[in-house]
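Below, each structure is written out as structure tokens.
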Structure P
Amino acid sequence: MARYKLTLEYAGTRYSGWQIQQNARTVQGELNRALAEIARGGKLESYGAGRTDAGVHALGQVAHVDLGIELPPATLLARVNDALPHDINVLAAERVPARFHARHSAVARSYLYQITRRRTAFAKPFVWWVREALDVEAMRAAGEGILGLRDFRAFTDDDPEEKSTRVLMQQVAVATVGDLVLLRVVGSHFLWRMVRRLVGVLVAVGQKNLPPGDVARLLLSASDLPARLTAPSSGLFLESVFYDEPPLDLELQPAVFGRTR
């Protein structure tokens with residue numbers, strides 16, 4: 001079996017998430033279908049670096065695939081893209097050693113969330129429209145209070161008895177670009193719904209409905225507030241998967257470019 005690393009971008013609007021599910025259209029399912037055409041009935045297995053939820057997008061999802069045939073990476077890239085739907089695109093393909101694993105070899109991930117401060121006719125699948133004014137400085141202060149190795153069980157539906165809910169949070173960045181408020185979180189890994197709940201809590205801070213210091217205190221409680229404040233999936237992008245130490249000085253830029261005022 002030949003192992004390849006694939007870097008993908010996709011719009012998650014039409015899909016029930018990354019991971020293959022019965023009776024549901026998923027990104028991994030479409031990728032496997034395209035790869036099966038190339039493998040011509042031969043064996044194939046694929047694994048993703050992160051399991052994005054329904055409606056969540058990716059700018060740099062990483063997967064590895066084991067194929068029963070060996071192809072030049074450029075040939076694989078061209079063939080798989082020819083077989084994929086328009087809203088999934090493989091950006092790069094490379095041959096990797098068998099020890100490489102898209103998920104287990106990763107040391108960090110980054111997610112980007114887009115909030116728009118105005119009604120938009122074009123970008124609705126890729127933003128969350130928040131009508132109220134947002135105090136960006138308060139959101140930044142709240143984010144700084146949750147850096148480090150923390151227990152995020154209040155921000156996920158994952159069972160802490162079955163898997164660790166401790167995450168090394170390396171960065172929470174907030175910036176404005178025109179009508180957009182952009183949030184980036186960088187961490188060792190992320191739990192189910194954790195990023196969307198963190199965004200919802202930070203927006204509540206920005207709306208002055210929650211003091212910045214209360215965000216860190218939520219990590220010490222069994223509060224259901226993060227679940228009630230869960231942000232919609234439309235604005236969320238898996239931005240990057242890192243296999244070396246992640247850079248924390250990257251400029252925040254919109255995932256979907258458009259005219260800003």
Structure Q
Amino acid sequence: MSPELALKLTTILEAYFNADTVRDLAGLCEVELDRLYDQDPRWLAVAREMVEQLDQGNTRRLVDSLLELAERRNDDAVTHTTWERQVYHQGLSPVIQEARKLLESSAAPSELTVAAGSPFSAKSRVRELLESATTELFLVDPYVGVGTLDCLRGLTVSIRLLTGQHSNSIDPGFDRALADFGAEGHSIEVRRAARLHDRHLLFNDRCWLVGGSLKDAGKKAFNCIEITDKGVIVADLEAKWQAAAAYP
């Protein structure tokens with residue numbers, strides 16, 4: 001958790017929001033915050049709960065929406081209030097900007113892009129994204145290899161890996177690497193399914209669409225983007241997993 005973000009978010013909530021507004025926004029983002037429903041919510045407790053759950057579900061989206069709305073309200077207050085209040089709100093403007101920067105560095109990113117020809121940078125950034133997982137990781141990738149496991153090596157959570165059934169879906173050397181991966185204490189289950197086309201990452205109740213196979217990250221241009229309206233996609237991938245054949 002980032003204490004700095006929690007403190008700045010507390011200041012922003014106190015200045016620009018009431019409990020009903022935040023409850024409404026949380027409902028729109030489908031985020032559950034227990035402290036919002038205290039009889040007399042304390043903004044520090046609410047802000048701390050948000051920051052602790054940044055990588056869960058749509059919490060990051062909620063905080064981003066709150067900061068965007070706070071920025072608009074701050075601009076309006078600077079323009080249309082008395083001189084004394086203008087000074088107060090001008091002082092809050094950098095607090096909002098600092099909170100935005102802290103938010104960007106405190107949660108798994110919603111987008112990730114690395115140019116081709118940057119294998120070291122790509123693998124490093126992919127590992128950084130994946131190692132923010134606090135729940136099971138579900139990876140769907142029609143083509144896997146030793147490079148796939150290299151991206152997963154820093155995880156401590158259990159892993160489900162769904163790959164394709166084509167003859168070239170699994171690179172040579174993967175079986176030995178998978179055995180070594182498991183021997184080092186990683187919990188991983190691999191299955192194979194027909195008609196896999198897209199690549200996805202699912203963890204922390206979030207879902208990303210991935211543009212290329214993890215095993216080739218950096219060799220080719222690599223990008224992934226978060227899908228917020230993920231219900232149908234997750235259900236489809238879970239159905240594929242249930243129907244898939246165990247490997248090896």
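Quick note: the coordinates plus some simple rules give every number you see, no bench work behind them. As the structure is a prediction and not an experimental result, all values here were calculated from the model. Cβ atoms are built from the backbone, for glycine too; each structure is taken alone.
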**Origin of the value 14.8, where mean count of other Cβ atoms within 10 Å over residues 27-34 was derived from one of P, Q** = Q
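Could you figure out which one of P, Q the value 2.7 for distance in nm of label points 7 Å out along Cα→Cβ at positions 171 and 187 was computed from?
Details: P: 1.6; Q: 2.7.
That value comes from structure Q.
With helix-only ellipticity at 222 nm (-39500 (n - 2.57) for each DSSP H run of 4 or more, over all residues; to 500) derived from the coordinates and found to be -6000, which of P, Q does the value describe? Don't jump to the answer; show the numbers that get you there.
On the way: P: -6000; Q: -15500.
Label of the originating structure: P.
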**Item:** Answer label among P, Q for the case where semi-axes √(5λ) of the Cα gyration tensor in Å, calculated from the coordinates, equals 42, 19, 15
**Value:** Q
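State the single structure among P, Q that was used to calculate distance in nm of label points 7 Å out along Cα→Cβ at positions 83 and 195, giving 7.2.
Traced to structure Q.
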**Prompt:** When relative contact order in percent (Cα under 8 Å, 6 or more apart) is calculated for each of the structures P, Q, which structure yields the highest value?
**Reply:** P
